[in-house]
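Quick heads-up: structures coming right below.
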Structure I
Amino acid sequence: MKEVHLIVVGKLKDKNIESLENDYLKRIKSPKFIIHEVKSHKENLDLEAGEVEKKLNDLGPCYPILLAENGQLFDSPKMSKWLFNLIENRSEKIVFIIGGASGHGVKIIERAKEKLSLSPLTYPHKLARLLFVEQIYRAITIQSGHPYHK
């Protein structure tokens, strides 16, 4: 079974958002979707990049994609098509990365293969994480023809 990973810098501490996220995670069956939280270092980009890099190395061959303000913008149907194209045509694990409050460290920016933007708006990281998980679920429902996306 194919896997999609999300690495996030910092822990989700809001129980309300965690509950909403868990609702989407329960619905995601295939591809397998795994969230990895790495330690935040109070906006020290080099240390945070080191944490992300360690997790990437632990995952083995992967195709890292940054969630970033200056990334590609898609509507939901185009994102679904893009995501499933990656899943079907890449042999490596697809790994999305949400950086810490100050963004991504240089090592991770250099290692990234692509950048994706959720919106030109800026969101708190905990909301960006929730929005991304919802968009993964939405992409799956679009791909499968489920009526969730109308």
Structure II
Amino acid sequence: MQLDDTDRRILRQLLADPTLATADLAERAGVTAATCWRRLERLTAAGVLKGQHAVIDWRALGWAVEVSLRFTLDKTNPRAFDEFLAAARDVPEVIEIQTFLGRVDVRLNVIARDMGHYQLVYRDRILTLPHISDIESLMLVSTIKETGSVPL
């Protein structure tokens, strides 16, 4: 889909403040509310906008530990990916699953209340996942930049 200047203005304002009502978004983007609504509908239908969601600060809720786990799977079993992913989806502390081409097959983002809780999750839920050949753990220290925006 080709974006024009109006689409870009609307998307920039939406990224800056996703809580804006359509009328306020339209005003900030310099268009009428009807135009803004139509553009949002078109962007949604084209798959550019996939919806709105809440961004939760897990640390503010007492989940102080975040670890990125990178897995290499034993690919001698043709169902290794499917079985691993199905089991990983069932771990409540897994908040993100990504698959890759290359040395790393899967990345899980895991949260825990503290290191003791993480050790339990790791031992009882992560190490029991099927078809693991290798695991690399990266403990999150700080997030320097986090954005869902693209240069518009």
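Bear in mind that the values in this text are calculations on the coordinates, not laboratory data. Bear in mind the structure is a predicted one, so any value in this text is a computation, not a measurement. Cβ atoms are built from the backbone, for glycine too; each structure is taken alone.
In terms of mean count of other Cβ atoms within 10 Å over residues 59-66, which of structures I, II is highest?
On the way: I: 17.2; II: 13.6.
If we compare mean count of other Cβ atoms within 10 Å over residues 59-66 over I, II, the biggest value is for I.
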### Message
I have 43, 36, 28 for Cα extents along the principal axes in Å, calculated from one of the structures I, II. Which structure is it?
### Response
I
### Task
Using the calculated result 3.0 for distance in nm of label points 7 Å out along Cα→Cβ at positions 43 and 139, pick out the matching structure from I, II.
I
### Task
Give the label, chosen from I, II, of the structure having the highest value of FRET efficiency 1/(1 + (r/R0)^6) of positions 107 and 131 (r between Cβ atoms, R0 = 25 Å, to 0.05).
II
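Taking Rg/Rh (Cα atoms, Kirkwood Rh), for residues 27-66 alone as the quantity of interest, name the structure among I, II where it is greatest. Could the numbers behind the result be given before it?
Values: I: 1.05; II: 1.28.
Top value of Rg/Rh (Cα atoms, Kirkwood Rh), for residues 27-66 alone, among I, II, belongs to structure II.
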### Summary
When I, II are compared on FRET efficiency 1/(1 + (r/R0)^6) of positions 51 and 123 (r between Cβ atoms, R0 = 41 Å, to 0.05), the highest value belongs to I
### Given -9500 for helix-only ellipticity at 222 nm (-39500 (n - 2.57) for each DSSP H run of 4 or more, over all residues; to 500), calculated: source structure among I, II
II
#### Entry: Which of I, II yields 4.4 [distance in nm of label points 7 Å out along Cα→Cβ at positions 11 and 115, calculated]
II
### Task
Looking at relative contact order in percent (Cα under 8 Å, 6 or more apart), point out which structure of I, II has the largest value.
I
